[in-house]
Structure formats: structure tokens, C-alpha cells
Structure I
Amino acid sequence: MEQILEIRDGCNTPGQLLRSLAFSRFLKSYKRAFINDLKNRPDDRKQEAAHKIEFIKTVRTRDLISILDTDGFKTPQEAEYARELIRFMDGAFHHYRGSAYSRLVRLQNDVVSTGLETPETVKEKVTDKAQDLADLILDTRRLLLKKVNLEEGVRRTPGMDASPNVTAGEISGHYFNYSGDYHLLAHVPLTIAADMKTGVDYSTPSNKRAKPFYELQHNPLQLRKFVVEDWVSVPLRVGTSLIIAFIHKSRGCIEMEPGLLNLFPFAKVEDIINQRKADGIFFFGDPNAEEKDLGYYYDNDNKILIGMVPNIDELKYFGYCKKPILTLHNVLAILDGDLPLHCGCTRYVVRFDKEEPYIAEMLIKADDMGKISLIKDAHDKITRPIFFGTETGAFACLDGFSEQAKMQMAGREVGYNKDTGSNARQIVPVTDVGELFRNDPLDVLLYMNNFTLIEPGVTTIQADMHIEQALEHFRLGERVAAGSTQTHRGSKESSYWANPFPLLKGNDGTIIHPDLYEKFSENEKGFIGDMNILINRGELKVGVAHSQLMAGAYEGNKDDDITRCGFTNREQVEQEGPVRLAKDLINLIKSQAKEKRSRMNEKPQEVSITVALVGDSRTGKSETAEKMEGILNLQLI
């Protein structure tokens, strides 16, 4: 496999850096990659390539150290050869900054063994180590250039980011409580804190999902072939589940690590210290797995859910990392009696100026997935649907975002496949861990319809539906696809409850996971009963929201329909449709806030309204939230 650069050396001077094992490994890897590239040059460039290969083979670390230590060169020929070496190394420097993948690793067992360190103090340390290494690399480069008189003119330091892709604070995997059959996994260190380079776009072999992640009847993990040195492991807190993600260190796989770190929060160290067992383990890029092993398996003997993505180019896409991990969460949620929701969920802080409400803050609880647990209130003994989110980040498709929204992501984002045209994605943090677990009851639950056109003057929200009428929309789960999956752009598809992966029902009504479907239906019945009570009390609104996001692309809408509904062309619908929904949603939130406050004896000056918008990809969840942010002007851009 193509090697990544894993740095465990502690270097403080340019000399120590050039003498380090990490530099030796990097130079060897760079020379090999350069030579392989030259060998693939066209025939009319073979002569130049052959001479370059011969030169590259002569490059040795000791020659670079000699240049670093020299006070001058004896002959012009010696000086010119030194300059050629340093020009070659400057190319290596830029390769390191751009195409290479580096991990700086620091062992932090004190977090568990002595209690003298915490993830927060470790995070400070790894940030300092990442910056120290970046500064040292830049200093070494400048010194080498200066030694051969190539460092003249303007210095361009601010644009030179030499930090590692990821700097990880790790603890021994033996601190974690793996089941007996999986004890080998304890040999892989656990990442509990990290600092990573943002503003990077990674190109992966694939940029869309085409194969399902379904239940397997066999355990896909072959532990007898598992090579512990080839894996990175990250304990994740996915909703209320503890899931350990294992990422293969080969190129095309390891690039998923920054995305995961920007999407999910770390598991709590207290869970590791207190020997909590994992609810699930996930493997991305297993070279011992085949396509038939793509999916999840519940190991009943060890009471653990296992997810597997084989090391196949077609599956090397971040969607095959995010969706399977969320699938494990959702399966666990269903088995626990909860209801997973494929949704965007936001808590709106509504304050009152005398009796008039205004929205003061929008706080995201879920960008793409969460769950509701039925929890009885200790005060009034009424059972309410409490929402819990799963991600602190968003895996955002850039196709539907304004340039202003993209600018807001800058500096915090990890990107994938920006040069592929459609379905370019960025992962950006959108909320904090505390917001995911606030025990907020749902106030509004709406299904996102992205294809039905709404005429001007007609509300885009139907929030007073009878429960059975609303559930028809949730169960049918219709949407028009944007082309990021196997469904053709502009075509309508249907997925039960907007596909709370794994898919429970096919488009033709076939039940795909019978046991899970039966359990989900059982959970749904309990939810319906409690939801009816809350609807009758005026505490909950359910229905359908029309984003119109894909109504312009929908092949079922005629040009006359587009103009009748107030749009000048099909392209305008994608931008203006969510704006109309955002305005109607603001009015609904304020109305619901007034009703909620009127039921409270103390008449507080602030109430929270939690709104979940259920829908699959490109139904308008994130786009509507962006438009609301712009309308409310809650941030200065």
C-alpha cells in the first residue's frame, strides 16, 4: 500500500529533523513516488526521465546534512550540485504540504493512568506540537535554501502551511474494554484528542454512494489476518452510542480520518476509564474484506455491532464512512426502542419584547441524523419525544449553497472532491457537543417535500395535519434526487421514513430488514400514541414542509407550472424555494413559541422551540436553515 508519513520522533533542531526516522521514511517514499512517475512519462520524454531517475537515486540524507552543516563549498561544481539537491528537496517540501498525508503522534497515557491529564490539556499539547513541527520544517527549509543562496528576495512564510494533516494524542488501546474475541484490537492505539489541518481538499477514488450498507449474515471481520500496525482507531460518541472507528492507513482510506474528526465528537474518556464496552466497531478500508462483506453484522455472542467497508476503490468515498457509522447508530437506536430520524433539527431560542416574540438564536441539534427517545417527565408524568443529535459537523453538498455560505465555512472545513463537478462536499463544524444532549422535546416535526411547487401567497407548511395523514408522508418518504446516489437527477424516489439507514423498505414496498422493520414499527406505534396526546394538548405540530429545492429539476413539473408558481426559470426555484419556506417557518416558530409560553405559569422571557425537518439528501434541510440564517441576520458577515 502507498505509505503515509507517521511521525513519532521528537525533534527540536533542523539537524535532528534531517536525522530522524520520519524524515528518512519520507525521503525514501518521495523518491520512490517520483521515480514511478518518471517511468510513466511519454516515450518522447524518456531520455530526460532516465537522467532524472539517475539523479534521484543519488540523493542521500547525509548529503543534505552536510549542506546544513557547511560553511561554504570548495568548488563551483560542488555548489551547483548542492543547489540541485536543495531544489529537489524543495519539490519534496511542496509534495509534503500538498499531496502527502502526515500524522504526528504523541502517546498520552497519563489521561487514563494518572488522571493528571485531560483531553482538553492533551488537545493544547498536540496543537503546540503540530505548530512546533510546522515551524521546524519551515526553518529547516529556509536554512537549506540559504546555504545554497536560493533564499534571496521576498520571503513568503505566511502562505507556507507545513503542519501535519492530523496531530493525534493517543492512549494505549489496552485501556479499552474489548470483548474477549476482539482482544487483538486493543493493540491499536486510541486517538482521544487531535489537531488537524483545515482548508484541505482530498481527492478520493469515488465521489458518490451506489451500493447499499445492509445487514450481513456473517461476521465480515477476519481477525486472524488483522495487522494492527496498519490501522488508526478513533472512539466516537455517536448520539448516545459508543462506536470505535478503525481506518486503514493506506492512501484512499486514511483521508477519511480528518472528515470523521470534523464530523463526530470523541467518546468521553470517562467511558474508557470506567470500562464501558463499545456498542459498535466500524472498519473502513479492510484489505482482507470483499464486496460481499460490505454491511453490518450483529455479533450476538459478544453483544456488539460490526460495520465493514472493504478496501475497494468504488467504496473509497466519505459517504461510505459517515452513512455506515450512522447506520450502526440507527440499528442500535431501533433495538433500544427509539426512533431514528433522518433529519435536520434546530433549537430556536425565542425571546419576548413585551408580548411579541423574536428569534434570538438558531442552535443546530442535528444536521443529518438524530433520534427521539420517549421519556416521561418527572414533573407532570407526561411522556414526550426527546431529541438527541449524532453529529457536531455537517457533510455539506456545495451544489446548493451560496458563495456567502461557502465563505463562512472557510478555515474550518475539510473538503472532498471539489474538482469533480457535482457532489463536491465539505465537512464543517456546526454545533457543540452539549447541544446534542440537552433533552429537548420536539415542538415541530415536518416531512420535507422537495418537489411540489407552491403558488405565491400559499403557505409552504402544512403543520396541522391529522397524525395518520402526516404519517402517510413520512412512510412514503418521497423526494426528487439530485444525482448524488444511484437515482437519476430529477427522478422521484421513495424511501420509508426518508431512509433512516439501513433502508427498511424498498421502492416497491418490499421489506428489506424484516426483524428491524418489525421493531421500528413497534417503536412507531408507541410514538404515535404519545404524539397524539401532545398534538391534542397543542404541544406538538406535525405535517409537511415544501422546500421546492428540486422542483425545478423534477421531470414531473412543466415549464408552465414553474411560471405559474412565480419563478422565472427552473434554476431560480432552487435558490428561491427554500427562502419561501424559511419565511413561513419563522412565522410558525414564533406562533408556537407564543402558545408554549401561554401554557407556562411563570411566563418566561425566553422559550426554546425544537424543530425537526425529516428528509433524505437534498430535500432542503440545510439549505432552508441557511436561508433562515440570512433572513434573521443572526451573524455579521
Structure II
Amino acid sequence: MERFLVTLSLGPVQSLIGAARRTRDLWCGSYLLSEAVRAAAKKLHDRHPGCLIFPHLENPKEDLAPQNGPADAANIANILRVEVSLPDAAAVRSLCDEAKASAVSRLAELGDQARGKLGRTVREEVWQAQVSDILEGFAAWVSFAAVADDYAQASRRVREILGARKATRNFQACEELVVEGLPKSSLDGALETVLPKWPATERARRKLRLSKGEQLDALGVTKRLAGQSEQFTAYSRIAADSWIEQLSAVQQQRLRAAYEPLVPLELATRTSGNGGIYSALPFDAQMLYEFRLGNALSQASDPSEKEALSGLRQCIKQIVQEQTDAGKSVGKPVPYAAILKADGDRMGAFLSRADSVDRARQISRALHEFALHVPEVVRKHRGHAVYAGGDDVLALMPLAQAVSCSKALAEKFENSLSEIAGEMNILHEDRPTLSVGLGVGHFMEPLGALRDRAERAEHLAKGDSTDAQRNALAIALGIRSGAELCWRNRWSDDEAFKALDQMTAAFRNGELPTRAAYDLRDIDLRLAWLRKDDGSTAQDMRKAEVGRMLDRARTKGGSGQVPKELQELVAQRAQVQSLRDLADTLIIARWLSARTASDIGERT
């Protein structure tokens, strides 16, 4: 018998998670990938108990059991690593094939469950052709005998082999479809639809949340219907959370009663997951926005639908009026939220320092412990964790607490690995940290585009210069009627984070005018010829222009001057960052402060 170090990678992540138009697609894609990997890990553990290195679980029998829907359990990352004793490489290949077959079988099972919920026939031949080809798997292994029983060397070698294997694609003929000329799936345009030609009034279209002309392939249908739908929290519900929390308990109860009739009519979905923290309004909250409610009313043909929607509109109107009469202008909920995407820094170098299987398992256990705590940390900040596996995190966050949650996760990650890093004698500056990206966008944007923005923000947080890499937070704000703005700072820059917090609070309290950022942009344009001049004269000119602008600025309502401490803060930040960057920072702070649509100048 030989000792082998084996790595199995399952995917692709892009089609399983990245291809998304609705919140449900993003949620379910993460769930499907995790379930497939969970099934593969279970097969490996069943065949060779105790073989798992990544993930290393205390209770593998329970932790690897199939999940009926997303829960607070940590996800299983899509790259598995095991140590096994087998006769030869052929036996290793057979084991990897079995693991992948289990993953494929689990996806097919979830697909069948989705079809059962749909209650309508699909294009069977197209479905079968697609469902067996959703998942791809790459495996690599190395014999310990070939590396002198050195785990660190075996680990490096197996990573190199896996990278080479991924670069060597399998090219095989596609299965020919019986029906030609079918439209492509609307999620990513890669595969043909499995849906028949349904009339516009077909109820199954509403069950699948299909827009006009939208089509779905087998994976798309599975994303829309797999798992327990109530466990998923809609991005629109996350966006509206701060507005809902401002209402009194009685108003929340009335709003909940008015929203309830929409669920059996399939005009709304229920939300009961995430520890029940959204119980004040346990629904998707889309119909709190007039542009969604008005559109639904215009398309409603059934009298019961019109009655339910009209009742909700009247309830919202009354609540807003009551708040206004009480001197609390709540307006309409802000339609923006954030997708948080985080990833560990220096993890490759950290893992390469593991000099034994036991040490690697200790690292794996620490990462799993961090992932287990992610849902709780995110929930404390009113968000909902979509995915937490190892050092990867994906979550939906309300604007008000997105930055504080990001910081809490970074601190939790560093603390989770500090003990093992200390035991490995790793210097503090070389230890793993967490870089976080926040992609802020309107809930009507396709979820795939929002996730891409969060990924760009994460890459920005990682950095591209040797003197300021990693260990940072980056925010990418996509304004629906404008360009994308970015902000980045390392976690160690306390002054920058303090300034962002103060600016955010100032906008929330009406102490900074919304036009301050745009006035700064005007100054930057007027003094464009001085952008590359850091001399004292240029600095004095910029300082004078900013001071003059702040002196003329007025607080919300135009009744008072901007407080002196805020004027000093903006002037001080103008000395350490460009006026253009400072203007972007102010705009981002304004968005982070928003509770209502009017706070960011939007009409709903």
C-alpha cells in the first residue's frame, strides 16, 4: 500500500454561483455547489474514514450529511484534500471518480426535487443532456514515496499538478439535441432552455419568477426551486431592513398583515431563515417600492391580486403619513444594499508552511471554525451570509452596517488563525489577514452583475502594489444613474476609517450638504493643472478653495453652517488624498448613511 496526497476540485464556480439574475439564483448556486462538494467529501470519508485534511471536521458524519437548504452550518469549500493509503495510482483515480459521481448524483437529486416543485413537464431530452454535464471535476495526487515522505513538498507538488490539470481541458463532442433552434438560458446564455412554449398567463412562469421572454436551462430551473425557499433572504429585503426597523411595532404588524395575502397569490415570497431576524416583515419586501408595486398592479388581471396589492399600497401610504405627522420623515425605503465578498490573504504561503498532515489539519480546523462563526457575525449586523467556506465569505448586507460587519469579520479571521500562526513561528506581519470587498448596488440590477462588482471590490482590496497589498476594505458603489465609484483603505489606517464613519454620521444627521462632494469635484476640475503639484503653493490653493466651499455650505434645509469639526475633518482629508478621491469618499459615505430613497436623491 502507498500513501497518497490527493486534491479534488469541483466546479465551475461561474455557472453554479456567478450566473445569477435574482437573489435566489445566487443563494441556490452557492447551496448547490456546497451540496455537491459535501457529497463528494462524504464519499471520500465513507471509503477512508479520517482521510479528510480539507475540510477537517469534528463530526464528519453530521457535518457531511445532506442539507435540505442553507443553514448556519459552514459550507464545504470546492477544493478537497485527503490523505489515503491505496495500492496504486489506478486506485486513486477510481476513488476520485467515485467522489465526483456522488457529487453529480447529488446535483441530479436536487434537480429532480426542483422539477417536482414545478409541477410541469420540461423538455426531457434537453434536461437529461444538461444535468449530467453541469459539474466538472479535476483531481491530482502524489505519492509520499516520491517526495521522501515530506508533506510540505507533497503539498507543493500536488498544487502544481492540479494547476496543470485544470489548464488541460477535456474536449468532447456535445450531445446532439433532438430539438434545434431553442433559445438560450437568460442566466448566462450558455445552454438551451428546458422550458416548453408556455403562454404568458402560465402560473409556472410566476413560480419560477420569470420575466417576460426569460428562459432557463436545467441548472437555472434548479436554482429557482431547489432547497427551502423560505430560508433564502431576498436582496430587496436586506435593502429595506433599515427602513422597516424605523417603524413602530404596531406599524410593522399592520404592514405584515397587508403583505401576507401576496404570498399565496405568488406575488411575494416568505423569508423565515437567518435566525428569524427579519420577523418584523418576513417577506421579500419588493412591494414596498412603488415602482415594483405599481408595475405589479398594472399587470394584475385577477381581482384578488388587485385587491391585495391596493391594500398594501394604502397601508404603506398611511404608515408614511403617520410618521410624517409625528415629525419622523421615513419616506420610502432605500433601494440599495451591498454584497460582501471576502477572501484570506497570504493563504498559499501560510498553507505551504504546514510541515505535516497534522499541522495542515489544525489549519483546516481553524478555518472551519472561522466559517462556522461567519453567519452569526453577519447576522449581528443585520445581514445574511450566503456562503462561508474556509477563508471565502459571501453575504448580503444592509448599507448601514456593511462596513462595521466587514471589520468584525476581518478581526474574527485574524483571531481564528493567530494561535496556529504563533505555534508555527510566523511573524505578525506575515500572518493571514482578510481582505473584504463591498459591492453596493440597486436591487433591480442582475445579481450576477452585483456579485461581479463585489468581486472587483475584493480584488481592489487585495491591492496591486507591493507597499499596500492586502489586509484592506474596498467599496465599489454602482449608482444606477451614474458611474461606479471606489474607495479603499487598509485596516491599519484608523484615521481613514474614522473619517469615513464621521462623514457617514454627518450625512445621516443632516450636518453635511449632499452637494459638498460635487462642489469638491468642481474644485478638482478647476485646479486640474495642479493635480501633480505637491508644492506648498499648490497645497495652499487647494486648501483655500476647500475652506471657501465649506464656509459657504449649509446643513440640510439650508438653515445652518456645517459644524466646525466637520469642516476641519474635510479640510484635513483634503491634505492626505486627492480632491477627486475625497469627493468619491463623500458620495460613498452619503450612500452608506441612507435609510430612505430621498437620502440619496432617488424617487421610488
Structure III
Amino acid sequence: MKTRSEISNDYKWDLTKIFETDSDFDKFYDETKKLIVDYKKYEGHIMDDAKTFYNSTIDSLEISRRLEKLYTYAHMKSDEDVSLNSNQELVSRVINLYNLASQAMYFEGTELLKEDYSKIEEFYKEEPRLLEHEINIKNSFRYKNHILSDAEEKIMSNLNGAFDNNETTYSYLTNSDMTFGTIKDESGNEVELTDTNYSIFIESKDRRVRIDAFKTLYKYYKQFTNTITSTLNGNIKESVAVSHIRKYNSAFERSLFNDEMDPKVFKTLVDTVHENLDIYQKYYDLKKEVLGLDEIHLYDVYAKLINDYDKTYSFDEAKELVFKALSVMGEEYTNDLEKAFSQKWIDIYPNKNKRGGAYSSGSYDTYPYVLLNYQGRLNDVSTIIHELGHSMHSYYTRNNQPYQYGNYPIFVAEVASTVNEMLLAKYLLKNSDDKSVKLAVLNHLLELFKATIYRQVMFAEFEKYAYDLVENDDVITSEKLCNKYLELNKEYFGKNVVVDEEIKYEWEKVPHFYSDFYVYKYATGLSAACKIVNGILNHEDGALENYIKMLKNGCRENPLNTLKIAGVDMTDKEVYQSAIDMFNDAIEEFKALSIKK
């Protein structure tokens, strides 16, 4: 692998557009630190008068904006070569500055919410510029009933550091302390089984390897069931306790409140998935047929429907594909997309010690950069268009909104990226004459729908069950959790899949259960994207224009209203049904193509 210096600058992002030199970074850093220290002057005085409140608001936003710019530069510089101590030091310095800001500015929210909103309305009259921040101020006041006294808030603040211990313990246990023995690979070589290479072995063409990996992994997870039950139980109890202390009826309610989410969204999603479990089971009937199995077990469900697709694409070919797939987005979008390449937003190729994977990142005052590790596979092309979906969402938001509204709700964060990914898949299916390309795309879509909708909703049901046990003063035990997880698997996979007993321990390897009620959002994001893609490709009246309008809206609206701009009502069953129908169409298309001579 090449070193960073051996790769042409033509293929690297241009971070000099953020800070031209380290001296510029240092100067900006020192100026920001001074602003943070000076902010202490507002303590006890934020609500003295309209002018002071306005000035404190502007200064707070300026500090936040500067911190984001500093962190963007530091973490991306570090990701270029994670081995360099100088890069790691940049990140540490910015994190220290964030901590300083937290300590220096802790009072701004509590002082604001001690007042009635009527006082803010008087401030608007005295200082009309405050109206530019009205949406955020109103959103802050949503939490007024959930703010505690100063003494109680201080206690809660002091306890914050202790609240992450269950997740930290779980992470150390599963990522470093647990070992899983050895198995024999396809060549008969004895190899160590890890959580990382398990995903490779469970996809093996050799069924013996799949069986060994499956049974070996869960044999070891079984040994730690009581410990992992304890960490999850502790995490849930903390979340429930904090929720009740803050005057929410449940942890689920607090989660929904943070997103301004209608509980009908969760219920409609789960109900629609249950009404369509036959489609999920139909997928495994197809897999059983393609794999030529008399019966399909859970250790077979990750076996590949097709051989590895080995065609590669140069980066220029990938770029051409991206623009062809996104041509349906219109001239404005594609002209703006060209800036990602001409302005060097993208760091393209892997280099020694470069961070792996891919992401879109940036701040209000930087480009929406993209990190790639491009190697020319079809999946890499899909990754480009996915990450550019994030970056274009960020670009439109920041170029059409002031800083205070220049971001988008987390709930909709994966919609734009998934829209782009789906448009690429649809383009290839329509325009490619290569059967192997079409089968590869369909296989990717099938795995996407299976994993993102059905699997995540099953996780969500399991998580809700565990939380309900605590909320109802019941006792969480490893037996209850394992039996519930086994029951859900049997319900989802149906009678045509053999649900092996070992699967009851699979919940133990899902780290997302330590992020309250997050997993269902994967399914809502994909469902919303499918609805938008269908509208654009079917040339529905206003579909494209409204989608672009949504991309430009930032966080002026809550997540549900943001998606409604694009014509997507997440409380409507039809949104989830359209995604499942797309899954069903992909099954039928794969079936027809795979048996075609």
C-alpha cells in the first residue's frame, strides 16, 4: 500500500481550504479559546435584558461554529494518517476545547428555562434580531418541564460520567476480552474466529465452515450471557431512571420527545412489517432454492446468492456512473455535484495508516468532504454515491440556511444518501446489458431490505420488550431475553427456515441496544428513501422539486415535518408498504433473471 506522500494530490481532498497552515489553525484555536473563557461573563446575567440575551446567543453560536470548524480539520487531518502523533494531538486539543466550552457555558440552558416564554416574547419586541433564532428558542422551551432545579442539575451533571460504564464494559468485553476459539477455513487451515472475520465465514460457500462458525461463536457468547444481560440491564435501568427523574413517563417517551416523533410512526412500522412477514420468508425460500438446500438453517441465511462480482471500475468510470444515475435529479443538482470533484471534496484512495471505511463530514464553514478507500468494486461505486448524498444534503442545507438552522435532523440523516444509492441501483438495472451486473445489484438490494427493514424492526421489538420489563418493575433475566429473542426469530423466519437454538444468544452481539431506541430509525430512513425514489422515477408531480426543497430546509422543521416537505408522511402505512413492495419486486426480478438461460 502506498504512503500518503506517494499518492497524487489530484486524488486527495484539499484541507487547505479550511486552514492553509498549522499556524492558521493555532491562531484560530487561541481566538476560540479566548471567546470561551470570556463567555463566563454571561453567567447569572443571560436573561437580564433583551440585548444581553441576544449577545449571549450570538456568542454561543460563534463558539459552536468555530469548534466545529476546528474539529472538522483536526479529525480529517488525523484520518489521513492515524499513526502520526501530531495529527492525534490536534484532535485531543480540540476535544479539550470542547470540554472547556462545556464547563464555561453550562449555565446558558438552565438560565433560559427558568423564565416563562412570555419574557422571551417581550425580548422579541425590544430586540427584533432575536426572531432569527425563534425556532431554536422555542425548541429549547419544549424541555422546560423536564429541567430540574440547579442543585439537581448539578447532581445529574456530576453523574454523567458514570452513566456510560455499562456500554464501556460491554465494549471492552466483546471487542477485546472475549475470544472465540478456532475453526477450520475452506482450505482446512485452523484459524482463530473473531467477531470481525465471523461475517466472512458465515458467508462461506462451504456449509461446513458456516456451521462451525455459527456454532462456535454462539457457544462462547452463551458463556457470557449473564454478564451481557447485566450490562444491558444496567444500561436500561439508567435510561429509565433518568427518564423518570426528568418527568417523562418512560424512556421510550423521552426518546420520541427528543425527535419530536409521533409514537404512531413506531407502531405503524412494526405493524406493517408484521403484515408482510410472508415477503421476508419468500426471500429465504428463494435463497433455499438458489443454494440447492433441502432445508435452510440460520447458518445458511448469509450465504451468497451469487458468486463474487469481480468487475472493477476506474474512478473516472465510477464518476460517470454516478452522474448518469443522478441525472434524474436535474441540472441544478448535477451542476452542484460537480463541485465535489472540481473543488476536491473527496479523498479517494487508501494509503498506509489511513482510516478505513467511508464517511461524509464537514462543518458550516467547510466543504462537505468525503473520505473514501476506493478499490474499484461495484460496492465502492455505491459507497461514492451514498456518501455524496450526505454531502449534497449538507451543501444545500448550509447554502440555504443561516448557521443556527444549517444542519438537518438526525432522524433524516440517512435519507438523502439512501436515495442516491437506490437511484444508482435502479439505473444499473434499467440500463445494463450485463446479467451479472443486474444480479449483483439485485443481490445488494435484497440484502439491504432484509437487513435494514426486517432485521432492524425485529431488533426494535426485542429492545422494546426489554425496556418494558424494567418500566413495569419486572425483572430482566438472561432466560427471558434469550427466549424472547428466539421467539421473535421463529416468528420472523417462519416455518420454512430451521431456527437453530443457538440464535437465542445473537442479541448479545448487537451494540446498538446501548443507544436507546435507535435501531428502528434504519428502517424508517430506507422506507422514506424508497418513497422519494419512486416519486422521482415515476415523475410524480412536484416529487423532485419538493425533495430538493427538503434538502435545503435544514432543521427549520422537526423530522416529521421535514420529510413531509418531500411528500413523505411517516405515520402513513403506505410509506413502509412501498419499500416492502420494492423488496418483493427485487425478489421476483432476481428469481426471473437467475433462472433465465
**Q.** Test item: helix-only ellipticity at 222 nm (-39500 (n - 2.57) for each DSSP H run of 4 or more, over all residues; to 500) calculated as -15500, pick one of I, II, III
**A.** II
Q.
Given 40, 31, 26 as the derived value for semi-axes √(5λ) of the Cα gyration tensor in Å, which of the supplied structures I, II, III does it correspond to?
A. III
Q.
Given a value of 5.5 for distance in nm of label points 7 Å out along Cα→Cβ at positions 4 and 564, calculated from one of I, II, III, which structure does it belong to?
A. I
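None of the figures in this text is laboratory data; all of them are computed from the coordinates on show. All values reported here derive from a predicted model rather than from experimental measurement. Cβ atoms are built from the backbone, for glycine too; each structure is taken alone.
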